[in-house]
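J.: Below: a set of structures, written as structure tokens.
Throughout, read-outs are computed from the coordinates displayed, never taken from laboratory work. Nothing here was measured: the structure is a model prediction, and the numbers come from that model. Cβ atoms are built from the backbone, for glycine too; each structure is taken alone.
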Structure 1
């Protein structure tokens, strides 16, 4: 709340705002890179799953709605608070 204080010099308020903006930008970039990494690994795992299907391997659930249906029907047991 330093930024909103009228008793702080404007230069400090500007510095805090810029630092916060820089941290927010950095976290956004890191989050997006992590998400792209997950998409790539998901594709790799789906490719492996397709290759193993010929050997009789079972299919995995990749869709979030399908996983929720499994939890609600009791096929998948999860501990903790379901979000």
Structure 2
């Protein structure tokens, strides 16, 4: 399952997309589907893969029915920790 913040508080216009299972294949397939560049797929310092999306790719991701969207990044991270 993919989760996403509506907008990153510290980077206006950007959103993060994470896989609840840290599945790189799931993230890569979603990246291709929303037409984000290859550089959008990152692995954080903590080893967590995620997508950084902006502009059209972000809008497509927000409109996707199969992504759970959280208003705040903190809420998304709290959900993932459960």
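J.: Looking at structures 1, 2, which one was log10 I(q)/I(0) by the Debye sum over Cα atoms at q = 0.14 Å⁻¹ calculated from, given that it came out as -0.38?
T.: Answer for the origin of the read-out: 2.
J.: Mean count of other Cβ atoms within 10 Å over residues 14-21 computed as 11.9: which structure among 1, 2?
T.: 1
J.: Figure out for me which of the structures 1, 2 the number -10000 belongs to, where helix-only ellipticity at 222 nm (-39500 (n - 2.57) for each DSSP H run of 4 or more, over all residues; to 500) was derived from the coordinates.
T.: Answer for the origin of the read-out: 2.
J.: Going by distance in nm of label points 7 Å out along Cα→Cβ at positions 22 and 46, which of structures 1, 2 comes out largest?
T.: 1
J.: Quick check for you: by distance in nm of label points 7 Å out along Cα→Cβ at positions 38 and 62, which of 1, 2 is greatest?
T.: Largest calculated value belongs to 2.
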